[in-house]
Structure P
Amino acid sequence: MSWRLKSSETGLLIVDVQEKLAGAVKEPEGWVDRVEILVKAAKLLEIPVAITEQVPAKLGKTLPAVLQAAGKTSPISKAMFSAAEAGKGLRRKRVLVAGCEAHVCVRQTVYELRLREVQPVLVADAVGSRKETDRQLALQEMRHDGIVVTTTEAVLFELLETAEHPKFKEIQGLIK
């Protein structure tokens, strides 16, 4: 199966970008900004978005900037580490996955999506962990296991396909 992305076949899953978690995740620098860019771009390209929160009573709510970018999308509370159910609920062939933490919830989500016959695409520069070692090992493992691991900019230009896309300038403005 080709991993080529088409807006009509792609969803975006934001995993647990919550107040207490995101505050502890320092690497990679700017990862939350790239999560926001992905959400804004998804809205421009009419790509469905799901946002999860891991036990929000303990870890807090999704960061306000991410919620604002998502518009009317309401976070889905969960206790399971995997957010695959929310990803499957997008009803798309491919699901872009971003959020935290790479070695726990993101990793389990990616593998379970694949088991549910949804192709995960991991947006590595929009995925964080408290420890960079955990993040790097999780990314290496997933790549080794055949998960597509890419970047925000690569994903967005893949979705646009051409500089003549009607949303090209708006998407380009998000990246700069």
Structure Q
Amino acid sequence: MNPISSFFDAIDTFLHSGGTILWVILFVSITLWCLLAERLLFFKLVYPALRLQWLSEWEQRSDKVSQSALNIRESIISEAFISMNKTLPIIKMLIKLCPLLGLLGTVTGMIHVFDVLAVTGTGNARAMASGVSHATIPTMAGMVIAISGLYFNKLIEERVSNETHQLADLLKYH
């Protein structure tokens, strides 16, 4: 059997074991990781050119001491901060959404377990444990995605802060 095919079969089995909510968590995680990758690529590919543009714009000014120059400097720094923070609010929202979706998946899974128990009328602990195990998979998935997303979100926030301070230092006001 093809290793790639078996990998996708394992993913499919995992997604079906967690119910419909796990598919929603997958969609949210793909969106989150695309936005995180976009921000990291922004800092690698786009930001250096923007930074040079802002520095060039400042250096071409003859007046660097008036109140107007200070306002322009603050405007450049604000523009840089806004462009660096562009998708961070959406990233933060998706990170906060993942554990909640996981909890929703667990609750709906537990309702399904109790429905099965009510219909079959069995007190089989082994069958119930299997159902509870499947019901908690979405919580685990939501937490794993949120924790890893928090790490990269913090990394990007620190980069935004450092780059903003560096730009402010380079735009000399004298």
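Derivation of every value follows stated rules applied to the coordinates shown; laboratory data play no part. If you're wondering where the values come from, they're calculated on a predicted model, not measured in any experiment. Cβ atoms are built from the backbone, for glycine too; each structure is taken alone.
Structure summary
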quantity	calculated
For mean projected area of the Cα convex hull in nm² computed as 9.1, the structure of P, Q it came from	P
Structure with the greatest value (metric distance in nm of label points 7 Å out along Cα→Cβ at positions 61 and 117, set P, Q)	Q
Which entry (P, Q) yields the derived value 0.15 for FRET efficiency 1/(1 + (r/R0)^6) of positions 5 and 157 (r between Cβ atoms, R0 = 30 Å, to 0.05)	Q
If helix-only ellipticity at 222 nm (-39500 (n - 2.57) for each DSSP H run of 4 or more, over all residues; to 500) is computed and equals -11500, the structure in P, Q	P
Read-out distance in nm of label points 7 Å out along Cα→Cβ at positions 45 and 69, computed value 3.7, structure in P, Q	Q
Of the structures P, Q, the one that 17.6 was derived from, the read-out being mean count of other Cβ atoms within 10 Å over residues 93-100	Q
With relative contact order in percent (Cα under 8 Å, 6 or more apart) derived as 28, matching label from P, Q	P
